[in-house]
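What follows is a set of structures for review.
Derivation of every value follows stated rules applied to the coordinates shown; laboratory data play no part. It should be emphasised that the depicted structure is a prediction, and the values quoted were computed from it without experimental measurement. Cβ atoms are built from the backbone, for glycine too; each structure is taken alone.
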Structure 1
Amino acid sequence: MTRIVLASGSPRRAELLAAAGFEFEVRQSHLDERVRPGEGADDYVRRVATEKALAIAGQAPGRAVLAADTVVVVDGRVLGKPDDPAEAKQMLRLLSGRAHRVLTGVCLVGPAGGERHGPAEAGQYPDTRVAVTEVEFASLTTDEIDWYVASGEGVDKAGAYAIQGLASRFVTRIEGSYTNVVGLPVALVYQMCARAGILLS
């Protein structure tokens, strides 16, 4: 396999790539990830993932760079990482007893092969896709929400929960990629890499 650069500080994304047998190194980008006025969830994750990838691609010429950004969407509202426990509780109340969508924008910037999407950037071409998974939560009591927030597990997670951890007890249904909800749709990443010709057969 070609060694890629993962433009993310997320340990979960690194764990998912490693488990799938990817060889990579990590370089974290530091960008303003606030949602712009009037920006929809799909446009938001596409933009942020692309900006992250291009920022690191400029530091790694000739290398394939992968970046991603994940949000939770309910009632058209984009939920990123909670700023504090009060906001985490508010998010969980919104998710309680209903379905929501998890969107991850994935951007691959590579100098080799495949179909090229978007304008060239320093000789490299961004290919950006969005994976969508639907997740349904059981109805949560106030005590359950308080207990989960006190665990600290959801503090740095979109939507204030981690499906792979304690919050798994609340998930009643999932439709789509499970790894997408964790933070990276691995099958989509593999397809994008293969299409770009950056994986050795």
Structure 2
Amino acid sequence: MRALSVSERAAIEEAITRAEKKTSGEIVVMVTRASAHYFAIGVLWAALIALSVPLPLILFTNWPVEQIYAAQLAVFALGLALILWDSLRFALVPKSVKRAQAHKRAVEEFVAQNLHTTKGRTGLLIYVSFAEHFAGLIADNAIDKKVSQETWEDVIRDLTDHLRRGEYEKGLIASVEACGRLLAKHFPPGRRDADQLPNHLIVRDVR
């Protein structure tokens, strides 16, 4: 993931502000490099590979037990060193695990950003996690009753296509605008003094 520039962040935040002027809903956009470290899975792979070392050495060499044990430890240590490389570690994690972890993090952030406390239950989170190649939408109850899952999937599909091409700003702005139109249709702006939540783009690092 390349870092979003100051101008790109400003453009995305302006898009959020424009969208929220047309609806009583609240849109929060969050991007993160990764939703988890996955070190445990990396260690598991290193351990499994190290466990496979003794058998071929026992069968095809005359090495003493001490040497075989030392070789096993060396392989395990090498494995631990290699999993510090993020790209390799993330590649070892099954897609289903990465997707589940990213979705779990999105739900946690929905709560952490107080989107579940908005008036009318009209909070919506657009969440992107680059390491998992994940883009998702979490909408509160009132929105889910009005907008179908298929509609959200279309928005996410368009966002994912932009992200795949490296068009981060364009994709995020397009998704904000699409969500803004949907919210404006079902939740027109009401009387309120100010936004319930800030309109800034939230950039998180893995915790």
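Below is a table of values for the structure above.
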{"item": "For relative contact order in percent (Cα under 8 Å, 6 or more apart) computed as 40, the structure of 1, 2 it came from", "result": "2"}
{"item": "For FRET efficiency 1/(1 + (r/R0)^6) of positions 79 and 103 (r between Cβ atoms, R0 = 25 Å, to 0.05) computed as 1.00, the structure of 1, 2 it came from", "result": "1"}
{"item": "Label whose coordinates, when mean count of other Cβ atoms within 10 Å over residues 7-14 is calculated, return 19.4 (choices 1, 2)", "result": "1"}
{"item": "Given 38 for percent of Cα pairs over 29 Å apart, calculated: source structure among 1, 2", "result": "2"}
{"item": "When distance in nm of label points 7 Å out along Cα→Cβ at positions 47 and 183 is computed for each of 1, 2, the largest belongs to", "result": "2"}
{"item": "Entry that produces -9500 once helix-only ellipticity at 222 nm (-39500 (n - 2.57) for each DSSP H run of 4 or more, over all residues; to 500) is calculated, selected from 1, 2", "result": "1"}
